[in-house]
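Got some structures for you, see below.
Only the coordinates and a few stated rules stand behind these numbers; no lab work does. From a predicted model like this one, the values you see are computed outputs, not experimental measurements. Cβ atoms are built from the backbone, for glycine too; each structure is taken alone.
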Structure P
Amino acid sequence: MALSKIRSVRALVGRGGGADYHDQSGGHWIDDHIATPMARYPEYRESRQSFGINVLGTLVVEIEAEDGTTGFAVTTGGVPAAYIVEHHLARFLIGRDPAEFEKIWDQMYFSTQYYGRKGLVINAISGVDLALWDLLGKLRGEPVHALLGGAVRDELQFYATGARPDLAKELGFVGGKMPLHHGPAEGEEGLARNLAGIGEMRSRVGKDFWLMLDCWMSLDVSYATRLATRAWNEFGLKWIEEAISPDDYWGYAELRRNVPRGMLVTTGEHEATRWGFRMLFEMECCDIIQPDIGWCGGLTELLKISALADAHSKLVVPHGSSVYSYHFVCTRHNSPFAEFLMMHPDASAVVPMFHPLLQNEPVPEQGRLRISALDKPGFGVELNPDVALDRPFPN
């Protein structure tokens, strides 16, 4: 059946929460003293916003069909990504059938390859791709998960990322991932504090609750090995996540060889496209990959990444991304559970991840979400009309 062709593409930007979940007001746990690659500099150690983690803001991509149906998606990238969408990528969409997502993705990627391949450009491509899937689902009257072949389970199970895994356990999550607070620049005292924090949290959650550690690219192989070994032996840490630079595939391969048998090494939040993940697989860098669907190339590319992971017997547990991940995870056998980012300021309550930008954003109850909550056409969410958005580059 012929679908209504694409009439226009719009790129909007917003500030304060939304897809740029680091863009929070003061006092939020996500901007606390958390280890980062910039923590080697004391002036950028206490707050991640101090070195500009929130400068880009949210990108909203809207794709409107000739019949007025509009698909949209949100990711990060702000004004620079909006320029790329309006002045480069839009040419590959206007007048096209939304079902041509494979050809459209290919043209967007290879036309930007000379200045893209990762980072901001792939974020922009991801936003366009997700908006295209949202439009396709709305035109066909089907949820995105149905377009992918349908769910393989009746509900999703979640672990929670936030400052309080003990509260996550009380809220019904299967596990809790806590941020690492002290990096190598803080020496042995910092290492001792990290281990004490893990030990304290283990005492609160008990021995059977999954306890994980997010290191946000802040460590070197030696430090990560010492931390992982002691955290496993003393406190039963389930996994160590994104311990070193995402470009150091060789370091990840060494770390995975170094950690105790049974300890999981995970990464991929800041990796992009099938080619980047191929390096992680072929070099045996990790046990679980964690692509962000809004940063890795969108849903079209994530399907390829997931198939490649399956062939290498790796699990795919996407980074955050709310409904965009949920529609994917529920259709994949090698994605057995999902991540939920605790965006409440002190991680004590379950609130929508992309608040206040999205309406009808489903959230887990007691750590679970019925697939029936995802049965609206497209991704099943709408933009909040009360949130101010700006279109900086009308084409």
Structure Q
Amino acid sequence: MKLLAITLVVHAPDPATGTLVPTRERFAQVVRSAELAESLGFDGFGVGERHERPFLSSSPTVLLSHLAALTRRIRLFTAVTTLSLLDPVRAYEDYATLDHLSDGRLELIIGKGNGTAQRDLFGVTPEDQWERNAESYEVFRALWRDQPVTAETRFRPPLRDAEVWPEPLQRPIRVWHGSATSRESVDLAARYGDPLFSANVTGPIEPYAALVDHYREQWGHYGHDPALLTVGAGSAGLSIAARSQDARAAFEPAFAAYLAMQANIGVEPVFPTLDDFVRRSSALIGSPEEVIDKVGRYQERLGHSVLHVAAEGQGVSEQTHRHSLELFAAQVAPALRRLPGPPVWGGASADPAAGVCESRVTDSEHRAQRAVPVGSE
């Protein structure tokens, strides 16, 4: 199993003290988190993309470029790139540049995104968001793989033998599809033979597992090699201590913040108590042994070979969360790396049999697809 640390760069007052750190300091915290993740041996560090309060992750390419200059080994993830909101040509330019600046350490997780405010900001509607996401991905994918590109598009000007620069370093790049509640992202991933990343954070495992099952079915439907099917999964929180009661106590402020947020937006919490949250959510709260057992149980159901944990703790101090990450790296990660699952690393230029999840669509089929209207499938 490969291990990622991910942040959405939430910028909100500390629930215990009410203090809101300056924006500059909040970005500095993210930098420290990435450097810590690399020093602890994590395989990847991810930055989300949100365009509304309380997030500071509206420019993931800028932030990841900075992190690329400060790190040397760790792979850099988008979590997720909201292609439904973006012009795919501009997104391609940004990410192809970042691919070079990171020496080919870029990994993309794409998705339609969440939030009414950011939809309104970009003039996207709930009715067309999935179609925009699919069209943007198809254009982005075509540009990355084989130019010039011709595409009949609905949501941006059509492309006519378009060439866009720079050429990327990784040919092709691995693109994961973020999956939360709908089958559309699952179907898109399966159609193109791409890996799936289950959010697995806001509810119990059952609906996420159902979507992963559907992904497996669709993967076979599209004729892809079963050995290359790859799933990643998130976790809802992290608090590890030698004694489980200490881990729970350390997480109590974060859970109180969760309940307060649910109350503020008028939503009944999925997990009304901390005990219920620890028991039924994907949160990794407890002793190292308890966390290993829980990840193993989830892995049996989801079959994932990549796991993300929170790079930063909301409602707990930076030092407290650092301690959890250190315990995770020292006492949990070695056991998780032995869990069964398909290999997923090796760089996008590696042989697919070595673990890179590739589509079986041929180059000639790619060229043929560029002659049909994007999104027509």
Structure R
Amino acid sequence: MSETGVIKCKAAVAWEQGKPLTIEDVEVAPPKVHEVRIKIVASGVCHTDQEYLTGKGMKFRPFPLVLGHEAAGIVESVGPEVTTFSPGDKVIPLFLPQCGECEQCLSPKTNLCRKNWANAQAGVMADGTSRISYKGQQVYQFLGVSSLSQYTVVADTSLAKIRSDAPLDKVCLLGCSVSTGYGAAINAAKVEENSSCAVFGLGAVGLAAIMGCKAAKANRIIGVDVDPEKFNKAKLFGATDCLNPKEHTNKTIQEVLLDMTNGGVDYALVCVGSPVVMTSAFESTRDGLGTCVIVGWSETDAISVKVEKILMGRTLKGTYFGDWKSVDGVPKLVDDYMNKKLKLDEFITNNLPLEKVNVAFEDMKNGKGICTVINLWPE
């Protein structure tokens, strides 16, 4: 650390869309009012990071930027007026804040806190600037987090304090993928006992959704993916059946599901960002009772829905971060993991140092593995 409080460290910087990240020596400024500087220990690499890098289904955000929004770390220092965190605390940064004061936070019906929302989407803090720079040039912070940096600064309303015995290289996944999929089933769909479910997309979010369906005691959980290599993993998490749409050339996947379930599933959870898959999932639900929850991320695409399908009593809804109130919900999920009520280790198929972060992106692009955890401080 310099005399000015600036920390020099390594970060994976994205300079432009479609180009590999480069490892740079960046400077991370000290936290300002209501901000916390964190030493990131471990970070997941999420599909949203990859989709932004490729430009698929995402609104433009400025470059250069540091990606990463699924992580865990340790508080290094706190800015003025921060009262709930201290140096040494174990924490999970949050791309969805919970200020506890706005209309959204005070409502039990939503978790969509809007505190500093626009600035976080634009890659800056509340004052309109980033805390990360490279040779004097501002480097933007993806979703207000930027966890592919050894140090980062986040707002104190975008941070969850967790128990001190939690393994950071495991619970980092609760910063996005596992919380999102699990909550989609438990909170958003409100899956009921003895119900039937279909989960479209068997990546980390989809597997977590299956885990949520199982926790809710659904009696039939059908995993849908074009990669049959994911089926064994899906069954480990609770899938009772698995379908590969490519094996059903004479019928649409929704027709196959309608036949399998005598009229449609009670719940469909869409854990990929494809509008075509979203439509298929919605049409696979049961008349009068079916609920389809959109979990897969897209900011620019539109889906096609037949009015008749809505009129017949189906529900179509979306979820953001699995409907968890982030600051309150994440520590409870950590407790569930520590009490062996929630799987995390089984999601992790690779661990890599920061220098090999592009391998993680390439593996994700090729559908290799489930979750890669980046170790920011290799031994």
Entry that produces 3.8 once distance in nm of label points 7 Å out along Cα→Cβ at positions 193 and 265 is calculated, selected from P, Q, R | Q
Suppose you compute helix-only ellipticity at 222 nm (-39500 (n - 2.57) for each DSSP H run of 4 or more, over all residues; to 500) for every structure in P, Q, R: which one lands on -10000?
-> P
Can you spot which of P, Q, R the value 59 was calculated from, given it is percent of Cα pairs over 16 Å apart, for residues 81-144 alone?
-> R
When P, Q, R are compared on mean count of other Cβ atoms within 10 Å over residues 177-184, the highest value belongs to R
Mean count of other Cβ atoms within 10 Å over residues 105-112 was computed and gave 13.8; which structure, P, Q, R, did it come from?
-> R
